[in-house]
1. Taking percent of Cα pairs over 15 Å apart, for residues 57-96 alone as the quantity of interest, name the structure among P, Q where it is greatest.
2. For distance in nm of label points 7 Å out along Cα→Cβ at positions 25 and 73, find whichever of P, Q sits highest and give me its label.
3. Thinking of P, Q, which structure, once relative contact order in percent (Cα under 8 Å, 6 or more apart) is computed, gives back 33?
4. Out of P, Q, which structure matches 2.6 when distance in nm of label points 7 Å out along Cα→Cβ at positions 33 and 113 is calculated?
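No lab work stands behind these numbers, since they all come straight from the coordinates. Given the structure is predicted, the values throughout are model-derived calculations rather than measurements. Cβ atoms are built from the backbone, for glycine too; each structure is taken alone.
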Structure P
Amino acid sequence: MFVPGQRWISTAEPELGLGTVLRVEGRGVQVLFAKAGVLRPYAIDSAPLVRAEFRAGQRVAGKGVAFLVERVEVKDDLLIYRGEGRELHEGQLDDEQSVSQADERLTGGRTDPVSHFELRLEGLQRRADARRS
């Protein structure tokens, strides 16, 4: 569910940085990627977006401060990061955060189906065979 102020990452264009939900209307959502100066409309049911959620032990930055997250709270469907005596609401996060997409996917339980792995493996094996011949 999208809520104005939430931060999302485009899986199709991760180079855009963190996006901010500006508006949710009907079956559509508008996300501003301020770092890139891009406003994108998406269909809610097919948006290539994942929620930018940081966990305890990860570093967040925004409003001129950076700290390790000790706990995360949710208020009105928006995240609040707390740690090292500081507080940062998700809307205050810098548009570019240091986060490993692979780590996030694994810890968030978002993995590809086995068939995708098998397809990549087959492609690599065929390329290796072609180079040997």
Structure Q
Amino acid sequence: AEAGRPAPLITGSITGDALGYWKANPDKYRFEGHAVLPHWTAQTLFRVGERMLDGQKPKLNTLLIPIPPVHTADLGAWYKDCMTTDAVSIFPIPPKDPMPEEWLDAYFSNPAPTKGWDYSKVPDACAK
């Protein structure tokens, strides 16, 4: 944008600093990509492990799960006040559970809800 050329389409995984730049320059930032983020990936791993320890049987030995898409039109739902252009270590939290229990059930031959799991209790990206 600073070079005077049209804003290029940015692709990849969304980050806090990218969202901070978008908030400061909404007309100069376009994004299409996915949320390859550490927290929801770890949460899903925990949930799969919890289900296996609970006796649920995976249908396959490799579980491939969908990665949440992120579009320019959705950036407002991902953005939080702590995300600035310097917020490189802040990762956004998906606005809704990227792997709902119903979807996770499809990976198991004897599914049951993950014990103690409630996505609404996931800490906010800006939590201190």
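1. On the way: P: 29; Q: 57.
Greatest value across P, Q: structure Q.
2. Working: P: 3.4; Q: 2.4.
Top value of distance in nm of label points 7 Å out along Cα→Cβ at positions 25 and 73, among P, Q, belongs to structure P.
3. Working: P: 18; Q: 33.
Considering all the candidates, the number was obtained from Q.
4. Details: P: 2.6; Q: 3.5.
The read-out was computed on structure P.
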